[in-house]
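Taken together, the values in this text are just the output of simple stated rules run on the coordinates, not laboratory data. Quick caveat, the model's predicted, so the values are computed rather than measured. Cβ atoms are built from the backbone, for glycine too; each structure is taken alone.
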Structure I
Amino acid sequence: MSFSELIQSLLDDTTRSLAHFGPELWLCGTILALLLMRLFGWDRLVPPYIVATAGTLVGFGITYFDFLNLEAAGEAEHLFTGLLVYDRFTIFFRLFLTLFLVFVIALTVLTGIPDREDGPDFYTLLLGSVVGMMLMVSANHLLILFLGVEMASVPSYAMVGFLKGRRLSSEAALKFVVYGAGAAGVMLYGVSLLSGLLGTANLPEMAARLNLVVTGEAGMADATVRTIVLSLMLVFVGLAFKLSLVPFHFWCPDAFHGASAEVAGFLSVASKAAAFALLVRLAIAFLGQDPVAWAGVNLSLGIAVGVVAAVTATFGNLAAYAQSNMKRLLAYSTIAHAGYMLMAVAAMMIIRHGGAMAVFSEAEARSEAQRAIGGLLFYLWVYLFMNLGAFAIVAMIRNRIFSEEIDDYAGLVNQCPWLCVCMLLCLFSLVGMPPLGGFFGKWYIFASLFQAGKVHWSMWAVLGIAGLNTVFSLFYYVRVLKAMFIAPRPEGARRADIPWIEGAYAGILSLSVLALGCAPLLVNSVSRKAREVAGVLLIP
């Protein structure tokens with residue numbers, strides 16, 4: 001191929017790729033507009049949130065149009081010479097992230113963080129982080145994997161410390177930066193080892209070359225195999241940090257405590273969703289498309305991931321007992337829910353091994369693995385509403401009573417009964433109480449664990465631990481509700497009169513949680529679509 005033909009091929013590929021890169025382009029354009037507003041002082045004429053909302057809504061609209069035409073996107077397309085992949089899985093998470101971004105921007109407008117002066121800076125960081133998360137969910141190359149994680153992380157560091165002049169906020173941001181830089185360095189080392197050993201950084205090509213290593217006679221005694229396993233563990237460390245899995249969770253409570261509730265709510269949902277999307281892609285790509293050849297690896301790593309998930313859920317729930325601050329309590333709750341969601345990934349890996357053991361037929365193993373990932377996607381969809389709803393209510397109450405301590409929530413039902421009911425729905429959904437959406441999210445994951453237990457008994461043990469953790473979590477969530485509904489309001493305490501528009505926002509989130517549990521047609525529709533999206537990744 002001549003040089004001119006090469007350039008023309010690259011131009012054609014870029015033109016084709018840009019047609020499927022609309023949401024990211026619109027968010028980047030919105031970031032540019034916000035920076036120009038800051039540069040020329042236009043933010044004094046037009047509120048920055050209007051520009052941020054408009055750009056996000058356009059991105060959401062483009063993604064929703066693609067989502068309605070998922071059948072047309074059944075065949076995965078590689079964008080930008082294979083750096084990104086465009087499929088149903090990508091579209092699903094683009095829709096998730098842009099919808100969540102709309103809700104977060106609306107929350108910041110209602111609660112007044114940031115103020116108008118800092119608006120362009122804050123929304124630039126917020127949108128920039130989401131662009132990085134969009135790259136994470138569509139990564140098809142180790143370069144994009146690392147670039148996406150860092151693009152999502154660096155703005156998050158600044159947002160955690162955005163409350164200028166507060167020692168707690170600055171301390172949390174510093175801890176987050178130091179820990180994040182360490183995790184990024186570890187992951188980058190793993191990425192460099194993998195790409196160097198296998199001679200490529202493209203995920204499908206890596207899967208093919210890894211298959212050659214696994215199906216050969218080389219075992220753990222071989223230095224190359226040991227180095228590959230080590231590099232995979234190093235990459236997992238970086239993702240475990242983003243997911244706040246034990247023992248890489250230490251940044252989460254301090255960061256959430258020091259950040260505003262709005263930022264904590266954003267980090268608790270968006271970063272988890274993007275990291276889980278990337279983890280699922282890596283798990284399927286690195287473990288190959290040949291379940292027989294990878295049977296032993298799937299089993300060993302699946303058990304290890306299940307143990308990490310069980311320990312994470314248990315630690316998060318037990319540590320939440322001792323918390324007196326709502327944001328720290330919800331931070332440990334976030335850790336626990338990351339453990340629950342990781343159980344779906346462990347179940348998928350174990351079930352794929354089951355096809356090789358004749359526990360399931362090949363079709364049954366693929367179907368059950370698809371259900372496991374579909375359950376994770378459904379759980380994330382419910383988690384968006386119930387966790388953001390809880391953080392939003394914390395932010396609204398903070399603006400009235402100037403406190404985020406649980407004891408200061410005493411007797412709030414007498415002043416803002418609707419908001420207390422919304423908090424009840426969100427917290428009970430986090431527990432997994434029927435008939436709320438959180439119940440069905442856990443049900444789908446627990447059902448996958450039960451099926452995985454037919455392959456290896458350890459998954460039944462993980463299922464039992466998950467059930468016990470669900471009971472444990474009830475106690476510290478009820479402690480919050482006890483303060484709000486039963487404890488008397490102290491004399492002279494600040495009033496928490498919530499404007500109707502803030503109550504309407506909390507109502508939309510909490511009623512969405514209720515609808516995702518009480519509306520059978522909606523539950524079936526969302527779960528079915530989630531399984532269809534998951535099926536794209538498991539096509540042999």
Structure II
Amino acid sequence: MGKFSRKNKQCIFFLLALYITVINSYSQESNESNMVMITPGTPFDTIIKKAAHVKPTPRQVTWQELEFTSFVHFGLNTFYDREWGEKNYEALRFNPSALNAGQWVRTAKMAGAKLLIIVAKHHDGFCLWPSKHTSFSLKNSPWKNGAGDVVGEVAEACRKQGIKFGVYLSPWDIHSPVYGTEEYNQYFKNQLRELLTNYGEISEVWFDGACGEGPNGRKQVYDWDGYFTLIRELAPNAVIAVMGPDVRWVGTETGYGRETEWSVVPASAAMMDDIAYGSQQSETDGIFIPSDDLYKPDIGSRDKIRDAKGLIWYPSEVDVSLRPGWFYHKKEDSLVKSPKKLVDIYNASVGLNSVLLLNFSPDKRGLINRNDIQNVRGMRKILDKTFKNNLAKNASLRVDVVNIAYNAEHITDNDPLTYWTPGIEKTTATIEISLSKSKTFNRCVLQENFRNGQRVESFVLDVFQNGKWEKLTGGTTIGYKRILVFDDTNTQKVRLRILSSRDYPEISTFGLYKAP
């Protein structure tokens with residue numbers, strides 16, 4: 001992908017005018033916001049409690065619950081056997097012999113992805129749809145005599161197979177002669193409009209931070225405000241990632257998230273100033289400048305939010321390619337990530353309060369290689385077998401604080417909308433789970449009722465063995481989902497202890513599983 005690597009990485013830290021939705025139609029209806037301002041002099045205890053009650057927008061909730069999404073990188077780089085575009089690329093080179101968008105979608109769906117994002121235009125500027133605004137598109141390729149539309153075929157395949165559809169459109173364009181001028185911003189918005197109006201519902205629009213030179217040697221000042229406004233107008237339910245207001249990049253392309261992953265992070269002073277102004281005028285998007293703070297191991301702990309001007313729900317997406325590169329290269333056919341590696345990545349992304357974005361790379365034929373298919377099928381078999389049966393289902397539960405309004409059995413009822421909480425002013429909790437008999441397990445799944453915020457700061461999982469409680473494992477954040485991985489353990493009694501929370505915890509899911 002290369003979006004934040006090498007010479008372009010520094011562009012992330014200087015891109016101005018990224019916008020975040022403050023109050024949208026959803027928050028009007030629910031009287032809730034995905035951000036909160038912190039006034040000077042606010043006691044620290046109050047800041048912590050405010051952080052506990054920052055909540056995701058409905059579009060962020062829908063996105064988070066997808067858990068697993070997919071990328072498809074296919075274009076002129078595929079035919080030139082490159083990762084990065086060149087200025088001398090020609091549309092005539094694009095001519096797949098057996099392109100099958102249905103195969104792409106089937107493969108992603110088989111792997112478990114619930115959304116597919118097509119790279120409609122990469123940095124080389126070549127458009128995988130017949131754009132009216134440039135000659136550098138499929139209409140001047142030999143494929144289907146210039147009458148083909150890859151974006152259209154993928155969108156249709158997604159609809160037929162029942163998964164969501166998204167688009168990636170590179171802001172950087174090394175081909176456009178107007179890149180580096182104000183005219184380019186209008187050109188880019190024209191292309192966005194084509195993608196957002198001609199292909200049905202768009203569930204995610206994906207931008208990266210690449211900001212290199214165009215053919216005239218200039219760099220572009222992107223009109224993020226205009227881009228985001230257009231998306232909100234034409235695709236109001238779409239999340240905007242990762243140089244956008246709804247979803248942030250985790251900071252690496254390894255597939256591994258943070259051990260401590262907070263969805264609530266500090267907002268910059270510039271953003272909060274804009275919100276303060278806009279709230280007195282009309283609904284607005286707040287400006288903020290991304291910094292390297294968002295890519296550090298700790299971005300949302302108490303120390304990080306102590307001096308925050310504001311707090312915002314800004315969840316993490318973890319992207320990784322099935323191969324070493326993002327585009328297909330024959331030399332990498334033997335280097336496809338193994339099923340075991342992919343399962344490990346799943347546990348360390350979805351299982352660390354993030355959404356996994358796994359990339360597929362069709363070859364010059366326009367087909368995903370059989371090695372790739374075989375390995376994701378192997379991954380899926382392992383995951384399906386692992387999480388098929390919750391060994392804690394129908395277990396007897398005992399809590400240290402009985403709350404008659406919230407039944408403890410909610411945590412094992414397989415319903416994410418139900419939960420247990422010890423109640424107001426309780427920031428610690430203990431839940432004992434007694435199984436029907438001794439069982440062997442090596443995975444534990446925890447979930448908070450994240451719709452109401454993220455609160456748990458530390459927890460421990462104990463097992464009762466040899467007549468006493470012993471610590472098995474533990475962690476810091478839970479958030480949407482936490483998957484704990486440990487060695488085979490046999491016991492009849494398990495205990496979850498919430499040691500610290502920002503406010504009363506709300507636990508929606510507890511599960512014990514046995515991975516093969």
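If you work out FRET efficiency 1/(1 + (r/R0)^6) of positions 308 and 364 (r between Cβ atoms, R0 = 35 Å, to 0.05) for I, II, which one comes out largest?
I
Supply the structure label, taken from I, II, corresponding to relative contact order in percent (Cα under 8 Å, 6 or more apart) with the calculated value 18. Before the final figure, lay out each step's value.
Values: I: 13; II: 18.
This figure was derived from II.
Kindly point out which one of I, II the value -7000 was derived from, the read-out being helix-only ellipticity at 222 nm (-39500 (n - 2.57) for each DSSP H run of 4 or more, over all residues; to 500). Write out the running numbers ahead of the final one.
On the way: I: -26000; II: -7000.
Structure of origin is II.
Consider the structures I, II: one of them gives 11 for percent of Cα pairs over 46 Å apart as calculated from the coordinates. Say which.
Only one of I, II returns 11 for percent of Cα pairs over 46 Å apart, namely I.
Of the structures labelled I, II, which one yields 0.50 when FRET efficiency 1/(1 + (r/R0)^6) of positions 68 and 236 (r between Cβ atoms, R0 = 35 Å, to 0.05) is computed from its coordinates?
Values: I: 0.50; II: 0.90.
Going through each structure in turn, the value belongs to I.
Tell me which of I, II gives 14.8 when you compute mean count of other Cβ atoms within 10 Å over residues 300-307.
Numbers: I: 20.2; II: 14.8.
Going label by label, the one that fits is II.
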